[in-house]
Structure formats: structure tokens, C-alpha cells
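See the structures that follow.
Taken together, the values in this text are just the output of simple stated rules run on the coordinates, not laboratory data. In this text, all values refer to a predicted model and were calculated from it rather than measured experimentally.
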Structure I
Amino acid sequence: MKRKDVEKLHQLSVQELREKLIQTRKELIDLRMSEGREKTKDVKIIGKKRDDLARIMTILKEKEFLEEAKEEDEKV
């Protein structure tokens, strides 16, 4: 994932990140299923998708944590 793509992820809302997470998980599952049946040109694509998945999950957790902290600050 390129730096521009990561910056775009940071601009997404929590709901959009969740949708992106689900989509990336489905893509990863499809890649794993097709790995045994087909020969892919890019053998590292599964690892790249796993990295993308981890980045999305990290950004999502950061945003959720910030929202919780914001809500706690509003209570006080």
C-alpha cells in the first residue's frame, strides 16, 4: 500500500474503514482459495493483502480510541 493510499485511509470515517476491512478480508480469503487452484503472477500478493489488512485495523482502532476519548472528555 502506497503512502497516498494510507493517507486516504486516515481520511475515511470509522464506518467506511469497517466496510474497507470487510472488503479486504473477503479479497484475502478469495486469494487464499484461488492460490491452490491457480498460479498467480504475483506470489507476494497474499502477504501484501495481510499488510493492508493490518494497516486498516490499526487505523480503525486509532479512530475508535480517539472517539472514546472525545466522548469521555465531553462527559467531564
Structure II
Amino acid sequence: MLVLSRKKGQGIVIGENIELTIIEVQGDQVRIGIKAPRNVSIYRKEIFLEIQDENRKAASSGVIKLDEIIKKKTD
């Protein structure tokens, strides 16, 4: 992991098209501005982990055949 120190107004560039800027520091909170192309998804880590968990659950839920669904509706 790369660890950098930045002050308010300073930034970090990732690749050629993502820029992080420190907007404000208050106590133990830091506000960060992010400039990135629209096609780059940006999530808070806890939300990203929830999305991954839900995707894993959906992928492992099994496949239900269409004829099974139709049979259940007619029963």
C-alpha cells in the first residue's frame, strides 16, 4: 500500500484521468473531491463490499428453469 501525506488543496493523480483533491480536514474526517471519467464507478468501500456480497449471493442462488416457474404459477 502506498501511503501519502496531503494538505488541504493538494491532490493525487491516479493513472492519467483520475484526480483526488483534499477539500477539507476536520478532526478525524477528510473530505475528498474526485475527478474521473463518467465510465469509472466510484463507491465508498462499505457500499462496494455490500454490492460484491449481493452479487455473490445472486450468482450462487442457482438457476430456476422457466418451465418450473410456469408450473408453480399454474399450481
Structure III
Amino acid sequence: MADSESIKKRKAAAKRILRDIEHYKVCVGCESVILKKDAFCPVCDTYRFNDDAEYTRRVVEELSKREQVSVLPSDFI
């Protein structure tokens, strides 16, 4: 089965993130992958993160294989 367009976009984003994994962290509230410089998660507004590079790598790889299921703030506009 061919990848859907959204999966292709997620895989491309994952490749970009994995190239510079040291600049990213994972929100422990919703598992969104965000920049380390961000103080709050843009998805769930929490401020708790896991910035371990190996953990972030595993999350990125897993998220790149599935459709987006989280609700983003832009979904409410």
C-alpha cells in the first residue's frame, strides 16, 4: 500500500528533525516533537519535556509511520 500524502510529509519532516536531533525535544503531555528553545508546547501548552536525544529519535521515527492524530490549535480556526 502506498503512503498517503500526510505520511510522506511526516517522513520528510522526520528526516529534517533527525538530521538535527540535538535541537529537538518531546512534550511529555502529548508527545509532540518541538524545538528545544520553546518553553511551552504549542499543542497542549505544557512545559514538561524529555530532551534525551535517543528518546526523541525513537518518538520521531514512530510518529513518521502513522497519520497525525493530535488536534492542533489551527484546527479550531
* Value 21.5, 66, calculated as Rg and Dmax of the Cα atoms in Å, assigned to which of I, II, III -> II
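Among I, II, III, considering only relative contact order in percent (Cα under 8 Å, 6 or more apart), which has the greatest calculated value?
I
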